[in-house]
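The structures considered in this document are given below.
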Structure 1
Amino acid sequence: MADLCSFRWILAVLLVSLTLLGSLLVQWPSLLNTFQRPTTPTQSSIPVNVTTTTVLVWYWAFGFKENIRGNVCKDRFGIPNCILSDDRSLFSQADFIIFHNRELINGQQRLPFHLPRPHKQRWVWFSMESPANNGNLRPFAGQFNYTMSYRRDADFFTPYGWLAPHSVGPGMSVEDFIPKDKSHLACWIVSNYAAHHRRTRVYNRLKQVIQVEVYGGAVNRRLDSEHLLPTVSHCYFYLAFENSEFQDYITEKLWKNALEGGAVPVVLGPSRRNYEAMIPKDSFIHVDDFSSVEELGQFLKQVAEDRERYASYFKWKLNYTVAHTSNWLVEPQCRICTTLTTLQKPKVYTDLQSWEWK
């Protein structure tokens, strides 16, 4: 009888332990209080291609023609056996052809249906704009094999920015990364000012609660590249408001203007969860965290007056730095050659419109 009681006691302890362990495993991600940094184009080691891959840019986005003479992929980015060209006479030899969406939807360019397309040639649809600005993609059904976009689920992920691991010097603290001489509570740089944008409505209400310094073409107060970041550094908060709200559409407004500029970003765009997939959850303030714009304004004033609380939004700088694609017209195109082994083959987007809007 004693042995049976002992066995029952041991079994009970074991069951309780397993229950506690299961609960801990469920809660573990939240306990870590970290974000899962998405894989970026420059984080993986560059595989050596056995054969040469030819990537053809059919036309340059927005007319920004780049000088890509010589072995640009190897010379600039260390990617071997990768030829990047804009010479259309190479059509029949090209493994990949990149088409920028804007010129297709406005009729400036057309897909080369008049040329016999090689069986193994892959066409890439390229856009860094949100679905609201990409037009009707239904005519392109069944034409493209791959996508190149800021979307994390694109075949060729091309983010506007990302956080790269970074080690700081010994003895440095968060305070060392906060620009001094903060003179404005909030600032906003805007060129596309439209009444129907949600960001415009939020700004119009927010400026009734706090002072917002506004710059950009919309108010005829432009900032050149030399003065942009120094100007933002004088602001406690930067309104990183996107012109449209779609999955993963997080642009330079966050990466360059706010995070690099040394201001805490107040974001309006996709969901908080979407932002947290890209940056730590305690590094930004989301408009949707508040029941009203007035509540948001009062919160910003409180944080600015609390030095310790304000500094907490810069903790990420102890472990990361902001990184960008060096040239979005050239580098992502070259990096196609580094991802060949991970591409799904064969693949065709039979409904590009649905993928874009999902």
Structure 2
Amino acid sequence: MDAGGTTTRALVTTLDGRRMGLGHARGANPNAHGADSAAAHLAQALTAALDTAGPRSRESVAAAVVGLAGASALREEHVRARMESALAQAGLPRVRAEFTGDDEVAFASGTPAPDGTVLIAGTGAIATRIEGRARTRSADGMGWLIGDEGSGFWIGHQAARETARQLSRGGALSPLARAVAKRVIPGQRPAPDRAHLPEEHARAFARTLTAAAPVTLAALAPLVSQALEQGDPAAEVIVEAAAGHLAHSVHHVRNPGERQPVVLAGGVLTGSEPVRAALMRKLTLGAAGSAITLAGCTAGGAAWLAALRAGAPEHDRRLHAVFTRTDRDPGQDRTDAA
């Protein structure tokens, strides 16, 4: 399972990588959603995957790995108990399941190597040093309030701030501000009379955002990339700053001159070509000689780690590629087998 801040994916495979069942749910980060909601989403995704895999899937599970965003919350006994109960609710024997960080799963999806660095930039952002397929050091991952610089939330927050500034000034909006305002307060226009100053329109924009959960700002991030393609200079500033923050996190966890692989994961890096391109330019300054790859199927990476626990050969690159491929619907293998 890959249980991120926005989406949870559960994948059931055979030990040779044949995909038998897939389930989706909303995010299961207990820090972002609370233990109860996170556990409910975890159970929902896992139940769907096991149901699809067939009536004997639960008793046949040899090993399971749950890559959990916000895994540090498991240090609190009540959170761990709630998340473990979600697995039991779905019918998965607890003794066969291992919780790990979503960063370890993301790294495993991008390379079969046991050591290297993974950068996740999705709703949140964290860079992690991996040794022996386990986290040994990390940078950022501090959450939306004081960290996650360069993440989808951070980008969306910067876009909202820029939009509020432009609304306060009045006049024509840039492509970025126009798109953000249309998304947040669709159909609203500044009143034409002098009693309603432009800043009042900006305050209405701010009130709407404040009334929503902070994490929803991440949904504005794609608008920045779109505005950059239209030549918006404010969008360019945000993209370059995001890439700079992310590159700094990567360099923070790496040793000078090392050539271990770097895996890039998360919706910001896999979905935004401008941010990824800016990041690649900055990484080449401090990660020369290292292979830099995009993550594969992260739920497949978790399944591969589970297969290793069940005895699969760790140096079989072909097998790793089968587990982590992204070119097919993860539920297709079961159809083919039938």
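Listing for the model above:
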quantity	calculated
Source structure (of 1, 2) for helix-only ellipticity at 222 nm (-39500 (n - 2.57) for each DSSP H run of 4 or more, over all residues; to 500), computed value -7500	1
Origin of the value 14.2, where mean count of other Cβ atoms within 10 Å over residues 73-80 was derived from one of 1, 2	2
Comparison of 1, 2 - label where distance in nm of label points 7 Å out along Cα→Cβ at positions 97 and 257 is highest	2
Which of 1, 2 leads on distance in nm of label points 7 Å out along Cα→Cβ at positions 177 and 321, largest value	2
At a computed 1.06 (Rg/Rh (Cα atoms, Kirkwood Rh)), which of 1, 2	1
For distance in nm of label points 7 Å out along Cα→Cβ at positions 281 and 297 computed as 3.5, the structure of 1, 2 it came from	2
Parent structure of the calculated result 1.12, given that Cα Rg over 2.2 N^0.38 Å, for residues 137-304 alone is the read-out and 1, 2 the choices	1
Read-out distance in nm of label points 7 Å out along Cα→Cβ at positions 89 and 289, computed value 5.8, structure in 1, 2	1
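Computed from the coordinates by the stated procedures, all read-outs in this text should not be read as laboratory data. The shown structure was predicted, so the numbers you read here are calculated from the model rather than taken from an experiment. Cβ atoms are built from the backbone, for glycine too; each structure is taken alone.
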